[in-house]
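Every number here is computed from the coordinates shown, using simple stated rules; none is lab data. As the structure is a computational prediction, the values presented were derived from the model and not from experiment. Cβ atoms are built from the backbone, for glycine too; each structure is taken alone.
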Structure P
Amino acid sequence: MKKEVEEFLNFLRFEKNASPHTVAAYSRDLNQLSAYLRENGMTWKNADTLTLRGFLAELHELQLKKSSVIRKLAAMRSFFDFCLKRKWRSDNPAGALATPRKEELIPGFLTENETTRLLEWEVKKDDPIDLRDKAILELLYASGLRVSELVSLDLEDIHLKERLLRVKGKGKKERIVPFGREAEKWLKSYLAARTALIKNKVVPAVFLNYRGERLTVRSVQRLVRRRLRQIAVNRKISPHSLRHSFASHLLSRGADLRAIQELLGHKSLATTQKYTHLDLTHLLEVYHKAHPRS
């Protein structure tokens, strides 16, 4: 199965433009399936729907999250569909498997006051790392970027004069995202200090670590957690929560949901709706202002 899986993963990488995260996850999922099939004296060539159902039952016994089970099922369906197209099999045994109902989890988000506290601190103007951290947080909230999109930004992707970013999203799909004056101010300050980090090297990445290398997703996660501790927010908040806050605050101030969908780079409007949150006070206010018989 190893050769066929590698060919499938290359298909995802180079033809479907799947993200590295998706490719790595599918690789782990299919390796786990392969191990299960070997333990049961089977291969991917003779695995049937009943066998795959047994694999899913074992995952259930391990108490895996539904989201993980759903992804593993998607990996199986895609792989066997690939086998079908390559004429390695005459059927897709995963096609008849029912998808578990996914839990509807509302992402953590910050109120506008909490966001203000997160973004305001005494920045050391002579410290490029402090300026970088300030620019990162301002830009995350100003643009609604995924952290992976933020750390992937190159200098050529920033258009300061127009206050626009060219963002490479999921599936390498590009979109143009605006950002505000406050983010522009701190981005300019950081870029001026960035030369102290690159140490005469040519580095395309916008956000760098102290060694002058591209910043990682994990580093940004640590930065956000550190700032949240400083402002004493005890709820489960992550860098992705700034993206959710961006969408929620736009919506609460009257932005169109489809416009927010474009800004976030979502294919489906249903996905955008999961990232939005309006408190009851605002909903009542809108109702009383808008309904003719309120």
Structure Q
Amino acid sequence: MNTQIPLLDAVDLEILMHRDAHFGGHFDVMIEYYDKDGIGVQPDFDTKRIRELGHIEKETEGDLSDLVLPNAARVQIERSKQLYLDLREVHEKIDPNHHALIFSNLILSEEEYPKQEIADIIAEGNEMVPLLIDLISSDSFYDPLFPGYGRAPTFAAHCLAELGDPMAIHALFNAMGQENFFTDEAMIKALRSFGDKAKQFLLKALKHQPLSKNNEHAAIALMEFSNEPDVASACLELLPEAFSHPVLATYLIFGCSTLAEETERQRFKEITQNTPSNLTHEINSIIKSWN
């Protein structure tokens, strides 16, 4: 048996992990799925490279994963497989729990936008809120390695927005910061749907000390309320101590753009006189817009 394996990079290892987690460890099944441009296709994975890895595996006459994947990767794969088993087991029961069934359908859907699955959950009302909160609070469902390909939290956020239970506000906020634009956008949009209750929660988070990533997330989400005077005033109040946190400072400056009172505008000009050069353009643009 030839066990000489060409050097594999990080993306190759991710391909192997996805093959094992989603396609039963079979390259041919994975290639067929990618050729059909299935919903779980990962943009970083090149079909040509998947075929090459399949050829390498045949040449080595062994399972590439057994030969090259570290133990930590194997643990992740097993976790994903177990979650698949748990979700599918719901469908195999003679008398399945209805809520568990439609929850499983949402995660396992292969639709670009699972309209029917979302409608089924919304139709059940607020009884589904705890399950949806658990979903957006679980790190696993943001990971494309796990069932749902990282898409389920976005759909869950839409359901929570439609159901309108304020109990979801804290969980939606905590779900921000996944380093995924589309996921954060979904959480922010859902927060916006709760109106003043969400705004008050976010204002409290914005002012929380000491400053952390949560202040930044609150500032980002509050841009959805940027036309409201109390939001602009809160951004101005926090701005002096935020310049050591560039991202937070940037959003606070944007939040100040809707200041209407001349005294607050003057205060903004005073605060920003000696700001870092990378923020000068935004500051000048805001002042110019007032003039």
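Data overview
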{"read-out": "For mean count of other Cβ atoms within 10 Å over residues 70-77 computed as 19.2, the structure of P, Q it came from", "value": "P"}
{"read-out": "Given 16 for relative contact order in percent (Cα under 8 Å, 6 or more apart), calculated: source structure among P, Q", "value": "P"}
{"read-out": "Structure from which 0.50 was derived, FRET efficiency 1/(1 + (r/R0)^6) of positions 78 and 222 (r between Cβ atoms, R0 = 41 Å, to 0.05), options P, Q", "value": "Q"}
{"read-out": "Structure from which 3.0 was derived, distance in nm of label points 7 Å out along Cα→Cβ at positions 86 and 270, options P, Q", "value": "P"}
{"read-out": "When mean count of other Cβ atoms within 10 Å over residues 206-213 is computed for each of P, Q, the largest belongs to", "value": "P"}
